[in-house]
Structure P
Amino acid sequence: MSEIVTRTERLIIRRAQIADTELIFELLNQRSFIDNVADKEIRTLSDAQKYIESAFFTPYDLAAPSPYIVTLNDGTAIGICGLYQRPYLEFPDLGYAFLDRYCGKGYAFEAAEALLSFVRNCGKYKALGAITTPENTASNKLLAKLNFVLVGKFELVPGMAQTNLYVNLLER
């Protein structure tokens with residue numbers, strides 16, 4: 001059984017495992033993920049497994065900010081929610097993505113709120129960031145609901161469209 005990080009009434013947030021390969025393959029190839037996050041160029045199940053090893057297992061091994069798998073209480077994997085250390089931010093940022101068929105049901109808010117509570121309680125970070133495109137209305141609303149404050153816009157890559165930068169000071 002994989003290690004559970006936290007849980008809610010409807011969800012379990014746990015460490016990834018190789019058995020999550022199909023979830024990662026489907027999630028990272030959804031048009032919504034490619035449009036709102038990036039094309040991670042995951043073209044095969046083998047690519048998805050390598051992605052899990054590098055994007056999930058490596059941060060776990062380093063005790064670094066890490067992404068996690070979100071499942072329903074019955075174990076059905078529905079998405080990811082976690083922390084990422086971006087080279088351009090001094091603190092980790094919150095990231096999440098869910099299979100389209102599970103969107104609009106409050107799962108992203110529930111998972112993110114539970115993860116924020118977990119992070120606050122561990123006391124390791126004083127603040128978290130979050131980035132999203134200005135056009136991603138759902139994420140912008142979700143971040144505001146989670147008490148993230150829009151602090152500015154910047155270009156992740158020169159010539160790329162502006163990205164919103166949010167901060168949550170993790171006050172207890």
Structure Q
Amino acid sequence: MLERLGTGIALLWPAMVYLLHQQLGAWPLLLVGSMLLAWRMPRARGIALAVAAMLLLPGLFGQPELGMRFYPVGVSLAMLLLFGSSLISGMPMVEQIARLKDPQLPAAAIPYTRKVTWAWCLFFVVNGSIAAWTAVYGSMQQWLSYNGLISYCLMGLMFAVEWCLRPRQQTH
């Protein structure tokens with residue numbers, strides 16, 4: 001139950017910020033966002049804690065709204081570090097995910113999972129960069145539009161394209 005609540009809060013974060021910012025102010029939302037980020041990534045606790053601390057830094061220097069708006073940047077950065085580090089040591093993240101469904105993953109699929117992991121790393125760089133731009137230069141409406149809708153649509157599109165390409169790529 002608590003896991004579902006955390007997932008719901010994480011997915012609705014931009015809308016929550018938009019709706020609650022005027023009533024609560026930036027600091028409470030910044031603290032909740034930092035704790036949420038650290039809590040939602042148990043497999044990468046060190047990465048999550050470092051990124052959560054990064055969100056708090058603007059607040060400590062008098063810019064709590066900037067830290068609050070950097071939550072989507074923090075998520076992209078944490079995911080980039082998680083996926084990217086899997087390319088350096090160990091099994092690529094997409095291969096780990098694929099093996100949850102099929103522990104006997106065909107040998108032909110392994111190079112493909114590495115390429116998809118690289119593609120997700122590129123996605124997290126681009127997504128995080130756009131999220132950072134909206135946090136620093138965008139209005140609250142622009143920030144909400146990108147981080148609360150457009151980025152989710154782009155992520156869904158990436159999943160869909162990869163899902164359509166997967167059967168063909170794994171047999172070649």
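Which structure, out of P, Q, was distance in nm of label points 7 Å out along Cα→Cβ at positions 47 and 71 derived from, given a value of 2.6? Of the structures listed, the value fits P. Looking at mean projected area of the Cα convex hull in nm² over structures P, Q, structure Q comes out largest. Of structures P, Q, which gives 1.2 when distance in nm of label points 7 Å out along Cα→Cβ at positions 23 and 79 is computed from the coordinates? Going through each structure in turn, the value belongs to P.
Among candidates P, Q, the computation of distance in nm of label points 7 Å out along Cα→Cβ at positions 119 and 143 that gave 3.2 used structure Q. Taking FRET efficiency 1/(1 + (r/R0)^6) of positions 7 and 159 (r between Cβ atoms, R0 = 30 Å, to 0.05) as the measure, the highest value among P, Q is held by Q. helix-only ellipticity at 222 nm (-39500 (n - 2.57) for each DSSP H run of 4 or more, over all residues; to 500) was computed and gave -26000; which structure, P, Q, did it come from? Comparing all candidates, it corresponds to Q. To which of P, Q does the computed value 21 (relative contact order in percent (Cα under 8 Å, 6 or more apart)) belong? Attributed to the structure labelled Q.
Each value in this text was obtained by applying a stated rule to the coordinates, not by laboratory testing. All values derive from a computational prediction rather than experimental measurement. Cβ atoms are built from the backbone, for glycine too; each structure is taken alone.
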